[in-house]
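Dropping the structures in below, format is structure tokens.
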Structure P
Amino acid sequence: MKIHQERQTMAKRVTAADVARRAGVSTATVDRVLNGRTAVSDKRAELVYQAARELNYHGVPALRSRLPVRRKVVRIGLALRRRHNSFYVAVEAAIRSASTKFEEADIDLTVVYQSNNSPREAASIIRKLAETCHAIAIMAPDHRVVSEAVIEVRSRNVFVFSFLSDFAVDARQAYLGLDNRKAGRSAAWAAAHTAPRPGALSIVVGNYSYLAQEMREAGFRAYIRDHETDFSVMDTVAAAESEDDVRMAVGRLLDGHPDIVGIYVASGGFEGALEALRRRDKIGAVSLICNELTPSSRQALIDRSVAMVIATPIDQLAEQLVYEAAHAATGKADDVSKPGPIPFSLYIAENI
């Protein structure tokens, strides 16, 4: 009892000036922290609080309530393709913005770009990012070596999200992107309804290892088969996703098959297809459908050299990525979350 009374007496003798001396700040700073009248740096507020605790200062509860809320830091790794492509530049900017605005945790974002888009490179990037990140989002081929990397890092409690194109369905945390089969069906609808007449249609893909492109092709063919029997779909053209490669591939296609009335570029590099059409004076004679609203595709819509653009709502996708990754890293998600595909946008000349 006597000891308790002595402690109470000691606590009563401690003043704000004592706390200030112990913390190495001014008495005015202690007063500001206590009353919250003006801003005090987080570091100084922490110093005042620790000094008050050590001195058994009676104002400790009030000081504790003034401390900044410490939010969990979630480190997210993002691996994109084609560093200088305007679409991926916009995706990176949107995810950085969403990371800054996220209120449930502090997001530390690391962005890397792939150089050759091979499965082994993707697997290597996953393992490297897993050394420092809680969650990873990557656009990667659907390949065994990628799946093995996902399983490996998941055993270390690192969550991997397939981004824009699905892969490792049994191991990744969730898929973030569009319903690519529906996108392909929509492209087929547009090609059939904007072509100058019934005839042959063609699809250009970049890499069959990416499920997104495979599913877009499947959707395209299914729609034509089911609903547009006056049209036929030729063998798919594969071309690396550069303007030059797509231009040469589409040029060969047009030269060998003058009856083509519609082309869907299901990958990147649509500008190459547009140039091939322009060089052969085929603008308008061949309906061109492409993906993603960029400065180039927007201008092509305005010029009516492209009939329709199927676009990813980038801001919505970015917010979903940050939300899902943060919730997985902080234990707020199910073992396998199922956010569902994001509805895509359709653009024509009249609605841009």
Structure Q
Amino acid sequence: MGKTTTKDMLRVALSALGPTHAAVASYNNHWGVPLTLARLPRDAAYCISEIGMNHPGEILPLARMVRPDVAVITTIGSAHLGHMGSLDAIAQEKAEIITALPAGGTAIVPDDAHGQTIFHAAAQKAHATLWLSGLNPDSFAHLDTLNAVEGGSTFTAHLGQSSVPVRLEAPGAHLARNALTALAVCAAFGADVARAAAALASFRPGKGRGALATIAGGDITLLDESYNASAASIRATLDVLRLLPASRHIAVLGDIRELGEFSTAEHAALAQPAAASADLVFCCGPHMKSLFDALPDAKQGAWADNAATLAPLVCAALRKGDAVLVKGSLGSRMRDVIAALTTLSAVEPA
């Protein structure tokens, strides 16, 4: 969860410290990684490459191409479970980025991620240092005093023996953890972490990645998470939705892809957190039908097979004072729902 957002945060943080080059958008595959490296300016002090995968054997060739000094794993979750088969297999594949480190390099992984034994073994094999990042006070990088503020959050980031205050103009504990990871990278470079933390105040989530906006003449709050989705990221953004000031909270959720035989169970398991965070839930796509059917009747907005059919149903249901979350895998085309919502000029009173 959060590769591209962490990369974007890191670009903001490192740019305050020196010339920084970073991958564009989600250029993280066998085309995007070489393109990022080919575009690397000679005067860059820092280069941030994003590496993704959805099948076995994809990480190591790209990691060897990048030759990182610092390697980050953002999460181990059910994304790509259909292709990979198990969380252990996903952790093993992602750990290949650690084996590509030089001796003395640094790997940063979440302290609560599945696969800790795998990560430790990979770091030992590479003669690299492994730092944990998260909420555990024993981790090298950890955060506390996390508070929600209007449009964002504040927290304290602890990095070894140093502590710095952070303000993010982006809401959600998951984004705070992404920011903590970015600061841990800065610490691994021996950079000025306080300066990097101050720079993060200028970070704004990208389109489809947690951007907040008002629509319908300012009467509706829109949380745009339409670019991608996993079970973990849906849970995280439902938590954000619940915290938004609103008369009603509306969730519009599209299919999660690449879950294979695990799809029905993974989608249905999201019914409880969806019902807990939203007053009304709209679902899009054949896989999301299992979530919709598991909802209490009072929470069911509507289900449709595709985004074009669902969009007008969502628009018709909105009322003044609502907050609406739109999230789904890219292939579910939830951007079509976003497009419909952003054309609304007005909605009915609550």
Structure R
Amino acid sequence: MRFVHIENLRSGEQLARPIFAPDGRILLNSGVQMETTYIERLRGLGIPGVYVIDEDRPGVEVPETISQRTRTEATANIKAVFDSVRVGKTFRLDEVGQSVKAIIDEIVQNPNVLASLSDVRSYDGYTFSHSVNVCVISVMLGVKKGYNEKQLYELGLGAILHDIGKTQVPEDILTKPGRLTDEEMAIMQQHTTFGWQILRQNPDVPLSSAHVAYQHHERPQGLGYPRGLTSDRILPYAKIVSVADAYDAMTSERAYQRGMLPHEALRIIHRLKGVQFEPDIVDLLDLCVAQYPVGCMVRLNSREIGIVVDINQQERARPIIRVLYDRWGKRLQQFWELDLAKTRHLSIVEVVE
């Protein structure tokens, strides 16, 4: 399968992954053959692109970090919480708490799974899918740190609710495609305090989880907000969620920007290690994501082009490649695979569309 941006999608291509509405409902299921009317409808809904079946990539399945059912239910549950808070109602943790536990169970049962946050949603659903993604990555980081079940739940709950304060921020500021003015940024930054206040009103939310909403934009050198805390005063869960939040934001498709590739986002996060993000959490992130995910097309230093078909757990930057095109760009009649961890003279030089 491969990801195709909506402007490049053509009639006749077949969906390899379902497409979801903001509330988690399936808009189009896998296997559906695209038609012009479908494409125009998806464009109107703000769908950034879709996964399609690719004959050049037979047998290449992009792995899912958590099951589609768990992801869909979690997205719908966090949307319900946001909707309740937005209109001033109290919210119950029953459903969203169960979703956090389901996410934890699946990740604990598969500790070597890598983050593959490739479900396709409309731009309007970004807040909800982002909340789930941040929860998933945060739990993965918590597992790497050796957290127990109680700690993982408190971390996961704080992560999935970390942006709850945005329910109190005007929609035009939340969805503004360009740079925010100083005044708008000041309003946006209040979402951390709003989130803290909202979560503290619910007796079922642990104090440590509420602190995640309050502190996830604090930074080690005291350059964050709302209180300018330094590393020694930022709680561990918030340190984890700040990294997960940044990584998912960088790699997500938005109405006004394409998502970065994982290796690009990792490079930036590493560059900011110690300034914006805790060094030990950044190092753990390397163990949770693949720089070059399965299904990614890459060019080698030999100028050959291939697709990533598997990840080497010990050397994530040197995956197993199926070579599809020779150095002159001619499609090979017979594909062959090479393990970059065992073929040291070859390396990836770039990702290609």
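Readers should treat all values here as calculations from the given coordinates under stated rules, not as data from a laboratory. Note that the coordinates shown come from a computational prediction; the quantities given were computed from them, not determined experimentally. Cβ atoms are built from the backbone, for glycine too; each structure is taken alone.
Quick rundown of the values:
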{"item": "Among P, Q, R, which structure scores highest (criterion: Cα Rg over 2.2 N^0.38 Å, for residues 115-186 alone)", "result": "R"}
{"item": "Per mean count of other Cβ atoms within 10 Å over residues 91-98, the highest-valued of structures P, Q, R", "result": "Q"}
{"item": "Origin of the derived value 22.4 (mean count of other Cβ atoms within 10 Å over residues 107-114; candidates P, Q, R)", "result": "Q"}
{"item": "Structure (P, Q, R) behind the derived value -12000 of helix-only ellipticity at 222 nm (-39500 (n - 2.57) for each DSSP H run of 4 or more, over all residues; to 500)", "result": "R"}
{"item": "Label whose coordinates, when mean count of other Cβ atoms within 10 Å over residues 155-162 is calculated, return 16.4 (choices P, Q, R)", "result": "Q"}
